[in-house]
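These are the structures, in structure tokens.
Since every read-out is calculated from the coordinates, none of them should be taken as a lab result. This is a predicted model, so every value here is computed, not measured. Cβ atoms are built from the backbone, for glycine too; each structure is taken alone.
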Structure P
Amino acid sequence: MQTLGILGGMSWHSTIEYYRAINERVAAERGGHASARILLSSLDFAEIRDCQLREDWAAAGELLAHEAATLERAGASSIAIATNLMHKVAPEVESRIRVPLVHIGDAVADAAGRVGARTLGIVGTQWVMSEAFYAERLRAHGIVAIVPPAPAQVELDRIIFDELTRGVVTDASRAVYREAFAALVAEGAEAIVLACTEIMLLVTEADAEVPLLDSCQAHAGALSRIALGDIAADALAPRETAAGR
């Protein structure tokens, strides 16, 4: 069993789902009392959120990189950032560790391949939708990413931070996401990525006409396979990324 290092707490609601999904897969595969070997650093989301609001990504990168290095020293054989947005500072984290970083974008690309989708609609925080770091990781796998228009991005982002990261789920917000899904399908999306690990608390497959790719489940699924030794920690990375490690 490989030891996973997970940077969580961003928010803790989705970290719970990571922990559950990874251990359910390991238990199903190994049987008995088997569970995954996990080292978890659960950060104070208030501290990370303050960095986000100030757009102090250097400070955020330092926080995550420090914790990742601590997990490596404690014995983690790979590191995962249990959130989509904070992959914005993935390069800073990778620069401070010698073990592989299991990138959520690679897990999403793998999930897209399983449903035969090459054009993905992306819904998540405004930074994930409006900036290039997420789409570029998918592009490295030959995937085209499309996003909602700017006004819709603002409302989708508000729901995430004002509601979902606080455990609040409402029918009104579900309707907003359904509308965004329909618009992305009309633009040509063959599947839609829930590119914030809390969105799965709000919607289900019944809320869209195309497959919904839950980034949390995709990432956790990849991590469980790594924990079990079924795949190497860098197996899903783009070839040039894995080759340069």
Structure Q
Amino acid sequence: MRTLLTAAVATILLGPATASAAEPLVFWGVQAEQLEWRTGDDADLAAWEAEAFAGADELQAVWRSRGEWDPDEDSFEKLENQARLRVPVSDFFDASAGISVSTPHGPDRLYGVVGIEGLTPQWVELNADAFLSDRPFLRVEAEYEALITNRIVLSPLLEIELPLVDDTAIGAAAWGPTVELGARLGYDLVDRAISPYVGIHWERAFGDTADLRRAAGQDIDELFVVVGTRLMF
């Protein structure tokens, strides 16, 4: 998912002398930034954000999945899968492009997606994506890892999703953003491979998107306590 983690996985799996200078390193990895249970006033949800990748430094194939499962309704609240190709554009940033399928909240949606991801000079992990169709939207994610000790890490997270046109079937109105804000306190149990955490997660719709959801009887403001783990292998 991110340049530095990719390099770390390659080093762990292959070691420094796996390939000659004339041969590109080929590596793979799977990582889940979020694998958690969310408990709120009105609902409990299982949620995840995960990625699998394979390739070389110059080109990687990437599969991403994110979603929310409501056990009371026995159904998905959100489900999104992406297939991308990723290439480096600088020492700390990669660009990617591919397709995204969003289901089952409202009608299924198919998007082309282009984005950039990496590490800013302030050590903020940044993902910025444009989802392209006749109902386009933008998504920006920013996360910072603050070391409390060598093993205890506090990770604040901000995500903003901005519809560019109305898509009333999925409760989105043009220029009405949805914001997710959270913080997770984790413990690196096995290096960075297994890191259980606890935290909070807040979601809020604004503008015309909030008005649209109120009219449909949907919540526009939700707060969850979360417990989960990060995985990387």
**Q.** Comparison of P, Q - label where relative contact order in percent (Cα under 8 Å, 6 or more apart) is highest
**A.** P
Q) Taking mean count of other Cβ atoms within 10 Å over residues 61-68 for each of P, Q, which is largest? A) P
Q. For which of P, Q does distance in nm of label points 7 Å out along Cα→Cβ at positions 69 and 141, calculated from the coordinates, equal 3.0?
A. P
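Matching task: 2.3 is the computed value of distance in nm of label points 7 Å out along Cα→Cβ at positions 157 and 213. Pick the structure from P, Q.
P
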Q | Computed -2500 for helix-only ellipticity at 222 nm (-39500 (n - 2.57) for each DSSP H run of 4 or more, over all residues; to 500) - originating structure among P, Q | A | Q
Q: Could you tell me which structure in P, Q was used to calculate FRET efficiency 1/(1 + (r/R0)^6) of positions 37 and 149 (r between Cβ atoms, R0 = 25 Å, to 0.05) as 0.50?
A: Q
